[in-house]
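K.L.:
The structures come next, written out as C-alpha cells.
Every number here is computed from the coordinates shown, using simple stated rules; none is lab data. Bear in mind the structure is a predicted one, so any value in this text is a computation, not a measurement. Cβ atoms are built from the backbone, for glycine too; each structure is taken alone.
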Structure P
Amino acid sequence: MMQFADIPTHLQLKKRLIYLATSEQIPHAQLFWGPPGSACITLALAFAAYLNCKNRLPEDSCGICDSCRKMKNSTHPNVKFIFPINTTKLNSETEITSNNFLKLWYPFIKTQPYGDITDWSHHIGAEHKQLIIPRVEAKYISQYASMQSLESSYKIIFIWLPEYFHPTTANAMLKTLEDPPPHTLFFLVSLAPEKLLGTIRSRLQQVYIPLFSDEVIAQLLAQQYELSSQKLGEVVRLAEGNLNKAYKLIEESNTELFEQCKGWMRVCYAQDFAKLMAHAENFQGIQKENQKYFLNYILHMIRQALLVQFSHENVIRIHGEERQFAEKLGQTLDYDAVKKINTWLNQSHYYIDRNLNPKILFLNLSLKIAQLFQHTRKKAT
C-alpha cells in the first residue's frame, strides 16, 4: 500500500523507523501523530510494509515479495484497520464495525492518504453524522490480537484517529494496549493526540511527524499538476505545510477551470461560432497569468484523456467528473488529434508570453480545434 520512497522528505524519521525494525526494538504500541495534512498514516503504512517485507532493502521494503504485494493490494491477513464509523449508516441487526466499511476505506486511503475526518465523512456519505470508534471494536481487537498470526513476522493493528474513541472504547483498550500478545503491534494514527486519554497516551511510544516544508509541497504539486508559477506560489503559501489543504485548494480552482474547459470544448465540438467568439472575448478579459493557467489546464486534460484512452492508470491524475469527461474526450479524439492539440496549446502559450492579441489567438485556437472535431467525425463515419 505504501513504501518509504512514496513519501517525500522525512529522511531522519524513516531512518529511525528502519533502525527500530532492523534492531528488533519495536515498541508494541506506537502513536504516529502530527498536524492535519502531515504524513502520519503514510509513514505508519510504509513502516508496516517494511516490518513484514521478506526481502528488506537497506532503505525500504522490496515492494515485490508476497507480503509487499498483499500490502499494496490491501489483502494482507495480518493487517487490520480500525477507524471512526457511523454506527447508524448500515441497516443491520448485527454489530457494526470498521469491517463493514473496508470496501470504502481502501479506496479512501489510496486516493486521500493525507485526508482527515471531514474527508472520510464525505467519502462514506455521513457528512452530518457523528463518527466514533464504538466499544464493540475493543472486543474484536482483543479477539484479533489473540489469534495466531497467519503470515509474516508481525500482526499489525492500525487505529486511525483514536481521538474518536467512544469513552468506553478507550477504557476497554487499556489492557490490550499495555500487554498485547507477542508479535502483535498497535499503530495508532492521530491528528489530535491531546484528545486521547492520558492513560492511553502513557502506553504509547510517540512518533511525531511534522508538516511538509513549502519547498516539498511546491515540488510535489509541480510534478502532479500543470500550474503557473504564480498559482503554485499562491497554493503553497495558503497550504502552510498541509498537503491535504494544498490538494483541496487546487481542486477548488480546478472545479471552475473544469467547467470552463468542458464548456469551451463542447462549443468547439458543436462548431457554434457565435459562442466561440464569446469565449475568445472572455479570454481576452482575464490576466495573462490566468490565460496561461487556463491553457495549461486544457493541456493537462488533453494529456489525461490520452492516458485514459491507453489505460495508463498509474499516471492518471484525475477522477470523478474530470475522469468521465476525459474518457469521452479520449473516445472522440485519436492519438494524432491529441498530438495536434498539444502542439497548438504549446504554441498559444508561447505567443501569450510574446503579447500576441489574446482574443485573436484564442479564436484561432478554437477554430482549429472545431475543424479537428469535424474532421474526426468524418473519419468515424
Structure Q
Amino acid sequence: MEEKKLLSIIAKGEGIKVDFKRELYLDYESCKKELAKDVCAIANSRGGRGYIIVGVEDKSREIVGVKDLNSLNEEKIQQIVSSRCEPPIPIMVEIVDVKDKKVGIIVIYDGGQKPYQIRETGAFNIRRGSTTDTMRKEELVAAFEENLLLIVETCPIMKSTIDFLNMELVSKYFQSKGIYINKENEKYLLESAGIIYLDTSNKVYRCTLGGLLVFSDINNICIPQNMVKIVDKSNDSKDNVITIGGNLLNIIHETEKELRNILKVGYPIDAVMEAVKNAVLYREYSIFNKMIEVIVTKKSVIILSPGQMIIKNNKGKNIKYNSRNMWIYEKLISLDKDNTFTNDGFGIKRMKNAFKGRGSVKLINSVVENCFKVILPYYKDE
C-alpha cells in the first residue's frame, strides 16, 4: 500500500472496515483470541477489504509506529487466524514507512465465504461502527443466503496469480469433462470451476486454495504447508529427511518413489501409500504450520495427517472421514489416469489385511495434537 492511501484511511478514522492498534501483542492466548475476533468481525462486515492498522492511536489517530516488527510476522498471524476462524479468511501483512515510522497493516480480503466463525466459541462477529459485536439472526441468514456454497478449497490465496497454474493439468481436467479450454473461455471456465477467484477491488484474478493444491507445481510459494516430509530413522546413521512438494498428484507419486527406496523389499508399500493418499486427500489444509509426515523407524512406519478425523457433524450425527475436501477429491479423480484413487474396497481394511499375522495397525485420532495418525508395523521380510 502506498503512503498516500494509508494516510487517507487513517484520516477517515476507525469504522466497520478499519481498526487501529497502537501495538500488536501476540505472546498471550488472550491476545491471539482478540486478534482472531477482530479479523473475523471485519471480514463479516460489508464493504470489500478491511484493514487492521498497527502503530496508530485509536482515538487521536496519531501515528506512533511499530516498535517490535517481529509482532507483524505474517506466517504467525496467518496461523493464528487460520486456526481460529472458519472458513479460512484471506489476509496479507504489509509494512509501510510513514513519516520515518513503520506502520503495520493486516489486509483482510473479501473471500466470498461469509459468514466467518470463531471455531472455539462458535461466535459470528461483526463490526458496528468502531466496535465488535455478535451477528444477529437476520444478518446470519442474509450472509448464508449470499454464499450458499461454503467450500474451503475455493477460498482465494491473495499472493497468488493465475500464472501459478499448470495449464496443461487444467486442460486435462476440462478435457476429462469433454470441454476444451482456450483463451476466449479460459477465465470463465477457471472461475466457474472454483480454480481462480476475481478480486473485485482491483480486478485481478487470484488462485483459490484448491486451485493451487491440484493445479500448481509451485504452490509452496503461497501454501508452504502443502508438503510431505519423509523422515528415515531406520538406520543407525543420521536421520535422512526428504521433503516433497508440488501439485497433489505429483506429491503422491514422488512420495511412493522415495518410500520404495527406503522401505525393505517385500514390505507392503501399498498399505503405506493407502495411508499417504488418505492424508493428501483428507488432511485439513487450513492448518498452515503443519505438513504431512511419514516417519520410518526400526519398528514402525508412522503417517501423520494434520487435522482430526471427522467423526460427528454439528448435530452429533456420525459422518465419514472422507467428507472433507470433496472439491479436491473430484478434481483428482478426474485427473487420475493411473487409478491411484479408484481401488475397490476400503482403505483401512486393506491396510489391516496387508499386516495380518505380522502386527497390528493402529489408528489414532489425536484431539490434543489435532492430527490423525496411522501406525504400521515395520519388519524385515523373512
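K.L.:
Matching task: 23.0, 77 is the computed value of Rg and Dmax of the Cα atoms in Å. Pick the structure from P, Q. The partial results should precede the final answer.
P.N.:
Values: P: 24.9, 74; Q: 23.0, 77.
Label of the originating structure: Q.
K.L.:
When mean count of other Cβ atoms within 10 Å over residues 69-76 is computed for each of P, Q, which one produces 16.9?
P.N.:
Working: P: 16.9; Q: 14.4.
It was calculated from structure P.
K.L.:
Sticking with this one: Compute relative contact order in percent (Cα under 8 Å, 6 or more apart) for each of P, Q and report the one that scores greatest. Walk me through the intermediate numbers first.
P.N.:
Working: P: 18; Q: 12.
Comparing P, Q, the top value of relative contact order in percent (Cα under 8 Å, 6 or more apart) belongs to P.
K.L.:
With distance in nm of label points 7 Å out along Cα→Cβ at positions 125 and 285 coming out at 4.0, pick the structure among P, Q it was computed from.
P.N.:
Details: P: 4.0; Q: 2.7.
So the calculation was done on P.
K.L.:
Which of P, Q yields -9500 for helix-only ellipticity at 222 nm (-39500 (n - 2.57) for each DSSP H run of 4 or more, over all residues; to 500), as computed? Walk me through the numbers on the way to the answer.
P.N.:
Details: P: -18000; Q: -9500.
Comparing all candidates, it corresponds to Q.
K.L.:
If you don't mind, there's one more thing I want to ask. For distance in nm of label points 7 Å out along Cα→Cβ at positions 133 and 165, the calculated result is 4.1, so let me know which of P, Q that is.
P.N.:
Values: P: 0.7; Q: 4.1.
Computing distance in nm of label points 7 Å out along Cα→Cβ at positions 133 and 165 on every structure in P, Q gives 4.1 only for Q.
K.L.:
Suppose you compute log10 I(q)/I(0) by the Debye sum over Cα atoms at q = 0.12, 0.17 Å⁻¹, for residues 5-196 alone for every structure in P, Q: which one lands on -0.66, -1.09?
P.N.:
For log10 I(q)/I(0) by the Debye sum over Cα atoms at q = 0.12, 0.17 Å⁻¹, for residues 5-196 alone, the value -0.66, -1.09 is produced by structure Q.
K.L.:
Determine which structure produced the value 18.6 for mean count of other Cβ atoms within 10 Å over residues 61-68, calculated from the coordinates; the candidates are P, Q. Write down the numbers at each step before the final one.
P.N.:
Numbers: P: 18.6; Q: 15.4.
It was calculated from structure P.
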